[in-house]
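Engineer: For reference, the structures are reproduced in the following blocks.
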Structure P
Amino acid sequence: MPSPGDPLAGRTALVTGASRGIGRAVAARLAAAGADVGLVQRGEAAETVREVESAGRRAVVVRADLGVAVEGERAVEEIAAALGRLDIVVCNAGMMHRQPALEVPLEVWNRMLAVNLTSTFVVSRAAARVFVAQGGGGSIVHVASVLSFQGGINVAPYAASKGGVAQLTRALANEWAPLGINVNAVAPGYVDNELTEAIRLDEHRYAEITARIPAGRWASNEDIAEAVAFLASPGASYVHGHVLAVDGGWLGR
């Protein structure tokens, strides 16, 4: 039996978009909890590999463009084969684009939905098929956003894609809970990482946002990773279809 300090001992996980930001923090956190981790992203993930291996766990890297559906399916199959099984999947890969809706090129809209929403469905479904083939059971965690609930400004493609992720989470949970598969999501608020650099460099906007967060600070990548680790843990075995806001109180303001 896993010890309290290693609740994921003997399990394997897959994290998309694991080379930096939230994905890197999630991979490191799952490794610290005892899981071997497969890393899926377009580029290198050398630093993430080092963090996973420093926790004494195996790291496997598969490079894939998750904006192309078949590559998402291939990545899941390769990770499962390399690690010997699959127990946990975290769909974190995503992109952001800030521009007034009147000016957003259609190709940007299509790419946003492909990477943020379609890949989440494709990777989740491929993982669920692996879970079923293994005999059932598994945990899937999506990365949604507070913009799954709010429209935002100048982020129409992103808000639409993340709203879709929240609804996809609930829909898949309804279908797969009877198979022993938990499907949940975290909805990060404003996180201090590369994705939000443009906003943080705008001193007025940064101060305005920070003042509205009841906790008085932006989240760290590790704040989000802790929530993901909970949803992936045995302690969340009766949690299905939940979108957990990790936002310092932003949505409750």
Structure Q
Amino acid sequence: MRTATSALLILLAAIPAAGQPSPAPYRFEPLPKTLAELSSRFTPAQIEILEMVNRRDRDHLLRVDPPTPGLLVPVTWSDDPLTYSPFPRAWPGAEAYPKAIVVHQAMQAFAAYEKGVLVRWGPVSTGRKETPTPDGPFTLTWRARSRRSTDNEDWLLEWYFNFVNARGVSFHLFDLPGYPASHACVRLLLRDAQWLYGWGEQWSLDAERRVVTRPGTPVVILGTYPFGTPPAWLSLDALITPLTLPEGPAR
């Protein structure tokens, strides 16, 4: 649990004027210096929330690069991770789809919907500036428990679920450093990669494996990452305003 030394450092905003929206329920606290300190200040469930809202995996929560005002921490803790989702709880345009996935590149986050109802969200690391993740509508194609990267055979990609077959672009487990760092794929935390691997639907092909007879789960990659600007997930305006989603997964 947090100690008295981890008191509030910086509020994201002052108390709003009458009629203005309430500030986001977050604050900045000092970055922990060690994993032991992190574990002494927060419970395991709280650390998972910190990974989500800071867009960094557990190890990267300790790192000062890229620099941030501190560790972004909820003012009030909830047992429901959806409480902290930047995505709306309902996506009317996806109600006709049993399942749909959306990745918001500027916010570095993904969401999964079932018949238009949010069921899961989490942080991502999409493509770096030189190798951006393509935006647009796609579908999940095929999955593999693990495979070697076509860019570097030393990289083992676990819980792999492809969505651009021609280019080998996929969701998979890998480091989340708090910024876009991949070679076009969408990196996930271990728990999210495992969940998506089991939840998503693959495509079906004909006997010759040349024609898609049933597409996989729809995937929408929204926008591009605005390199050179402050992270959107540390912006008060972004935190208090749910993301706007397209009319449907097919856009």
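Engineer: If we compute mean count of other Cβ atoms within 10 Å over residues 86-93 for structures P, Q, which one ends up with the highest value?
Structural biologist: P
Engineer: Out of P, Q, choose the structure whose coordinates give helix-only ellipticity at 222 nm (-39500 (n - 2.57) for each DSSP H run of 4 or more, over all residues; to 500) equal to -13000 when calculated.
Structural biologist: P
Engineer: Here is a follow-up. Here volume of the Cα convex hull per residue in Å³ has been calculated and equals 138, so which of P, Q was it run on?
Structural biologist: Here the read-out was taken from Q.
Engineer: Looking just at mean count of other Cβ atoms within 10 Å over residues 70-77, which of the labels P, Q belongs to the structure with the highest value?
Structural biologist: Ranking P, Q on mean count of other Cβ atoms within 10 Å over residues 70-77, first place is P.
Engineer: Using the calculated result 0.25 for FRET efficiency 1/(1 + (r/R0)^6) of positions 78 and 182 (r between Cβ atoms, R0 = 25 Å, to 0.05), pick out the matching structure from P, Q.
Structural biologist: Q
Just so you know, all these numbers are worked out from the coordinates, no wet-lab data involved. Keep in mind the model is a prediction, meaning the values are calculated, not measured. Cβ atoms are built from the backbone, for glycine too; each structure is taken alone.
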